[in-house]
Structure I
Amino acid sequence: MSDSIDGGASIGLDEQSTEALPLDAWHRARGGRMVDFAGYWLPVQYEGIMAEHLWVRESAGLFDVSHMGQLKLSGPDVVAELEKLLPGDIVGLKPGKIRYSLFLDENGGILDDLMVTNRGDHVFLIVNGACKWDDIAHLREYLPDEIHLHYLDEHALLALQGPKAVAALARLGLVPAMDGAPAVEALSFMEAAPYMWGERPLGISRSGYTGEDGFEISVRAEDVEALATALLEQPEVKPIGLGARDSLRLEAGLPLYGHDLHPGVSVIAAGLGFAISKRRRTDGGFMGDARVMDELLKTPAQLRVGLTIEGRLPAREGAAIFSGDREVGTVTSGGHAPTIGRPIAMGWVDAASAEPGTSLSIEVRGKRLTATVAPMPFVPHRYVRKGAKA
């Protein structure tokens, strides 16, 4: 997502090359300011990014993320075969559980980050919209021909995020569509199950990319408008655009592929070592494992860090980071953090400058802004984990 998204995101000039998603008219009718993002028209804001951001923090926001790629994998030994391409423990992922993981290239560079769900009879992936066609090509190249790959282009994807999301969603009267599946409000973070909303099937996970509690809902495109309208009728829910989604994920310290992550950087340097399970750290056996194993033993030359900035002027993607007069890194995401009322950023710096508390500066419009390396997340995550009350 372009860091200009909060102020002046440019609209694509060639409208014919930009696709409309199933909720396009729905967004426009509700005042959504539409922008070209990853080849699709999506709302950047409705009433304003600041107001929408704070609404999600205190209530519940509805995001349209239908540009994301939803992929279904099935066939003989599908889990074991997929695990050869990912550094996580996919074989040990139990039905109904979700795992964050990454596609790596042969040199250990990050091709995409994604969510993997064990749905029992198949594996379900959600990949980034801008990468989905490359991801599909990658899977088709490296998975055996016996593995069936289905791109669910007939489905939309909604994200309902915020502390009151569970109350709003539960009010729709969803019924578990599988024996033993919990009521939707009983799902914990990184769990998923199928549900029925009347005669409409939904795939629901307790997950999201805002740092807040919430859900992602896979729904047939023909049903998404009815579902979005029903959710918006709940008093806790407002529609939220891409701008607030970006500022929320930045406050949560969550990297954005294509900006903070790309093939030139590695899992360990990016601070994503948690995605490499203990067994895989020992055994390897996944694409790019040589670089990962090497960096587990030594500190990479550059690391992804969080930065707090003095004053009110934000630092944007591409701004140079300095230690004294020496350039030590680059900002990859930045903007105003409405929750804490100050500018923050994420970037890559030399390992010697990555210790929290390190004083640095960032060059913006010919000025040097004072910045400090800060631990992430900037705002604590509020996921509902197993055993915690919703």
Structure II
Amino acid sequence: MTATTITAPRLPERFRQGVEQHLERVRRHWDGRHPLHGRPPSPGAIRVDHNDYLALARHPRIVTAMTDALHTHGTDALMSGVFLYGDHPQLRLERRLAAHMGAPAGILCQSGWAANTGLLQALAVPGTPVYIDMLAHMSLWEGARAAGAVVRGFRHNDMRHLSRRLAEYGPGIILVDSLYSTDGSVCPLAETAALAQEHECVLVVDESHCLGTRGSLGEGTTAELGLTGQVHFRTASLSKAFAGRAGFIASCDEDFTGHFKMASHPAVFSSTLLPHDLAGLAETLALIREDTWRRPRLHTIAAHVRQELGAAGIDLQGSRSHIIALTAGDEWQVMALRDALEGDGVHGAVFCPPATPRTRSLVRLSLHAALTDPQVDHLITACLRHCQPLSGLRE
């Protein structure tokens, strides 16, 4: 083959500032390496670097449903979801997911990011006060800013601070995660809902890490706590326990769905989900409801890991869930912790700026239901070997 000559214009210098800053971080702060790129997992490595909490990603029923849909439909329906009507499979799945969560209506989106940004765009107007937990997912922050809302952050899980904010700035929209993905902490949802009701606010709860993992059938934390009548919107990325590629909004108002699909830019100007995505998600929903052993197994594993690491004095950042955050310090320190854990065959996910403050980089362990008892014991041993107790952490 003849080599192809590639020509391209050079970015003007004023637009290369971010590129140069990144290269400087790689050279100066990361010693030419990348904090997110460790060694490839070897056969038998313990993988806790993904969000497949119920271990469904390779389930044969899901794989079969998706391949059958590809053979039957190919990649039909490359259009915006706003054009869908009648008994379309996506609309049927929206109704099934809404019923699963105990909501009057639901909306499927291309991703959790599209669900959150689109919801805020359709819900808020310029000047709307939006109260958001400081650890809430970045997509909620981005959606509020895109809507022109006035963003009022409140300290993580601090209901007194939220109450003062509400008293000062008045009714608006409250945004929280039911389970915070960075550190595994849990929202005091009943108190949050009570404040939202008292101050006549709309309450939006991101259930990305609880949908499928909490509730008797995986309905999520809001349903598990009996708060469906107090939460207006629940959103979720279906790339976690559902191991798929989509986002979902459970809505308190069936009429809102039509408004959303005409007001949300991600809904209007992006193509809808493909037939094999829908088929896989539908089969996953069935398995989440049928395989009731997966949730108790996940919670048993998580409780055991938290107990053993906490008893050894390791700072778990208040985790009460299947997400365990091992705080390392700066980016250099988190790379050292990552390398040490991977040397013992344990692969977690590094979180560093912009996902965390510069001095609070961490390795996140996402536990899942397929871990065996020997694997759990090995993971605990590796963490105890390489993680400093609370008193030894650098500030």
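We did not get these values from a lab; they are worked out from the coordinates using the rules stated. Bear in mind the structure is a predicted one, so any value in this text is a computation, not a measurement. Cβ atoms are built from the backbone, for glycine too; each structure is taken alone.
Suppose you compute relative contact order in percent (Cα under 8 Å, 6 or more apart) for every structure in I, II: which one lands on 23?
Numbers: I: 18; II: 23.
Among I, II, the structure yielding 23 for relative contact order in percent (Cα under 8 Å, 6 or more apart) is II.
Rank structures I, II by Kirkwood radius over Cα pairs in Å and report only the one at the top, that is, the highest. Please report the intermediate quantities before stating the final value.
Working: I: 21.6; II: 22.5.
For this comparison of Kirkwood radius over Cα pairs in Å, the top structure is II.
Given 21.8 as the derived value for mean count of other Cβ atoms within 10 Å over residues 279-286, which of the supplied structures I, II does it correspond to?
II
Can you spot which of I, II the value -12000 was calculated from, given it is helix-only ellipticity at 222 nm (-39500 (n - 2.57) for each DSSP H run of 4 or more, over all residues; to 500)?
Working: I: -5500; II: -12000.
Among I, II, the structure yielding -12000 for helix-only ellipticity at 222 nm (-39500 (n - 2.57) for each DSSP H run of 4 or more, over all residues; to 500) is II.
Match the computed value 21.5 of mean count of other Cβ atoms within 10 Å over residues 303-310 to one of the structures I, II, and report its label. Kindly include the intermediate steps, with their values, before the conclusion.
Values: I: 21.5; II: 16.8.
Derived from I, not from the others.
Quick check: 22.5 is what I get for mean count of other Cβ atoms within 10 Å over residues 103-110, calculated from one of I, II. Which structure matches? Let's see the in-between values first.
Numbers: I: 18.4; II: 22.5.
The structure behind it is II.
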